[in-house]
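Only the coordinates and a few stated rules stand behind these numbers; no lab work does. Keep in mind it's a predicted model, so treat the numbers as computed, not measured. Cβ atoms are built from the backbone, for glycine too; each structure is taken alone.
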Structure P
Amino acid sequence: MPELPEVETVRLGLAPALVGARFSRVILRRPNLRFAFPERFAERLEGRTVTELARRAKYLVAGLDSRESLIMHLGMSGRFDVALPDGRNLSPGDFYLDGALGNAKHDHVVLAMSNGSTVTYNDVRRFGFMDLVATEDLGASRHFAGMGIEPLSDALTPQAVARLFRGRITPLKAALLDQRLIAGLGNIYVCEALHRAGLHPQAPAGSLAKPDGTPTRQAKRLTKVIVEVLTEAVAAGGSTLRDYVHTDGGAGAFQHAFRVYDRVGHACGAKGCTGTIERIVQSGRSTFFCATCQVKSTK
């Protein structure tokens, strides 16, 4: 599933086609994706102007002049193709490299825009979805209610991390993946951030807070590297794995900068470390780390 950097890459690719344009025509080629489309979905979009295109965690949110917001989620294999009126294709496109991705039979939604652009949503597995919610109710909607802080916002501070994790005995990696605490972090980038911070994925999350509730030195380090990893990944256009490509049809490049993810048996790249990358399973998901330089102590 695309993680935050991939969704942000898609947002950047979609913005030129959507922001400031009206939906001239909306074509639905099936009644549902993961869920049924909202009632009168096409009718509620047609004639409306997109005032902004934002991202919340792993969701895209298009604000409309009707005071509704179009929420879009890519699911496992969703992708957008963007055809501009000058013939260029800016599809945030093909982070997904296998299967029938890109096959027109999986084009489920077509958005014809007033600026001449055509945005097509393609989804082989149909785990993505689209919804319409009153903009003023976004925070309380079923999609965002109870969602944690944004990792690429001013809300992510060492103090916030200490406050959120204080007293928690759950493993650090599981806490970082908990969308109720920090929203948008996924398996790839949590593995990478923990390695850069020198933290063991099984360390108790609560150990990032001192007894008085202030952040430990490693909490400060982790906060910094989370932002670094995500920012670098966005700049690289995300990571292209088995299932992900971006809107210009090209692949993301951050997978070439992986230090631990999917690198079992490779030498650890941390300065001065002689360890090798290992894999364990946590909550049914693969965790990649170096047992030599990623320590459980966070003091």
Structure Q
Amino acid sequence: MTFSTQVKEEISKTEADLVSALTELSAFIRFDATIKKDEITLVIENASIARRIYKFIKMCFNVKPKIIVRIQKRFRIKQIYILTLTDKISTILETLGIYKNNKKTDIEEYLLANDEEKTAFLRGLFLANGSISNPSTSGYHLEFNISTKKDALYIIKLLKNFNIVSRLLKRSHSYMVYVKSSEMISDLLKRFNAINSMFYFEDIRIYRDHKNMVNRLNNCEIANQEKTIATGLKQLEDIKYLQDNDLITLLDEKIKEVIEYRLKYPETSYQELADIISQETNHSISKSGINHYFRKIKKLAETHRNKIKE
């Protein structure tokens, strides 16, 4: 079972009052039905969704859709549920705000009075043609597939009402409205009452965020180690230059002591080197003191190199 199927299964088992059922049906039939003058046909692949739509139609209009179950053998064997309505077609379409005076209405003419109705409309759209990627196997992605640009822009506006930022992408014969923000996808799952799916999504999101944070910290640590090693090698190069040119004697005893310990511990950081010297010699020295002494070593080496060049 895909994550999209899991979410839709959970949504399909939630309860809805009459107004929410009508609103959800309005979106589902508008975006997923084949509508003719005397017939409405819905082809549904999910048994739970088919059961929900059947229940809502019966509850709202006291009509029992005709159901045909077919076996589809394309790629894999699965059942297809075909719901056909032939009674009260005009009444159903006008009540759902899809048609008026036998003409299809603009989507913006269907007034959604409050957040509950807007949520129900989006829920119906998601059940009709929405999908969501599994956060454990791919990136965060939730989308709606919509036929016209005008309808797609309306859905973007509807999502914005809940502070959910979505984007529009043109496909060959349709438009995709999609959400990439993990927090916003989680909020939408909560609005759809897909609580178990939301918890699963959040668990994966927290795990991935933690893993990414650990990776960033590891990368920082590796970068710091590489920087420390590079610094140590450069200092060893300066010390060797001073030794080869008999310049060590120009330095005081404290700097000579730092040189001795740098030669013993070439890959340590300034703080680690300061700690080692302090512990082994009982001569307290700080990280800044180590840095100060190595600047003197570097300056002496560079001064001598420049004199030779001249």
Structure R
Amino acid sequence: MIDPRLVAFEAVVTEGSFERAAARLKLTQSAVSQRVKLLESEFGQILLVRSKPVRPTPAGRRLLPYLAQLRLIQGEAERALHPGAGERPLRLPVGVNADSLATWFLPAVAQVAIEDRLVLDCVVDDQDHTHALLANGDVLGCVSTRADPMRGCAALRLGAMRYLCVASPAFRMRHFPQGLTRTALLQAPAIIYGQHDDMHETFLRSHFGLERGQYPHHVVPSSEGFAAFALAGLGYGFVPEIQVREALGAGRLIDLAPDHQEPVELFWHHWQVQSPLMARLSSALVTGAAGSLEVH
């Protein structure tokens, strides 16, 4: 059983107010406030900023990842003590980038999710930013481009996801009959994922001296939608090779810059002290990634 003071603290952070936390926990607002004060007294630090909405202090934010782990460990302990007693699926929050989710991630974890009765809460963000989700306690593990683990965590190399700059044959004939040139790129619609998608911008700046505001672009915050835009001839952009391998083989998409493929190294970050379930998930991810990503 998780300490009721921790439960109260977590509820206030989640709900953003003592009043809503009290309603959620079926307690009085005074009782919730008292529990949080007792927790702060024990730790000797203020854990919440009493603002609107209420938010965790830096000390409180550092506490959140451990609460997420306690939730999972408690669920696993209850299963161990009461095996087969109509157990409910365990919720497991993970951070993953959209391109991994659309390609190799789910096949890698599916068997573990089925066998261990998991419900995956996939928090999707760019692979350069999922690391913050783990640090904030929003997830228990994440796929990230960062090789260095934060304190108390470990990072396992998954492999490289190779990105190609692609477009449909009709789009290339319309916009790039002479290949990629600075003049053509000023007019041709690009496809970008969103504000955190720096790959396209870096490519055009490095090789053609173009900044994002200088060329037209679609914003498509969906990995599947991104590929669909390219297949429909609406634009050009960087997509994972494993996602469009079939379309490339069938000639429905073309690699516009075969000399400028972009490998992105991916790592699985998790807490060093893992529960048995998290250890199985981590192992499945590494094995699944090895069958799909480039591992050198």
> Of structures P, Q, R, which gives 5.0 when distance in nm of label points 7 Å out along Cα→Cβ at positions 81 and 209 is computed from the coordinates?
Replying inline: P
> Just checking, which of P, Q, R has the largest value of distance in nm of label points 7 Å out along Cα→Cβ at positions 9 and 281?
Replying inline: Q
>> Can you rank P, Q, R by Kirkwood radius over Cα pairs in Å and just name the one with the largest value?
In response: Q
>> Tell me which structure, out of P, Q, R, gives 27, 24, 11 once semi-axes √(5λ) of the Cα gyration tensor in Å, for residues 65-160 alone is calculated.
In response: Q
>> Suppose helix-only ellipticity at 222 nm (-39500 (n - 2.57) for each DSSP H run of 4 or more, over all residues; to 500) works out to -19500; of P, Q, R, which structure was it derived from?
In response: Q
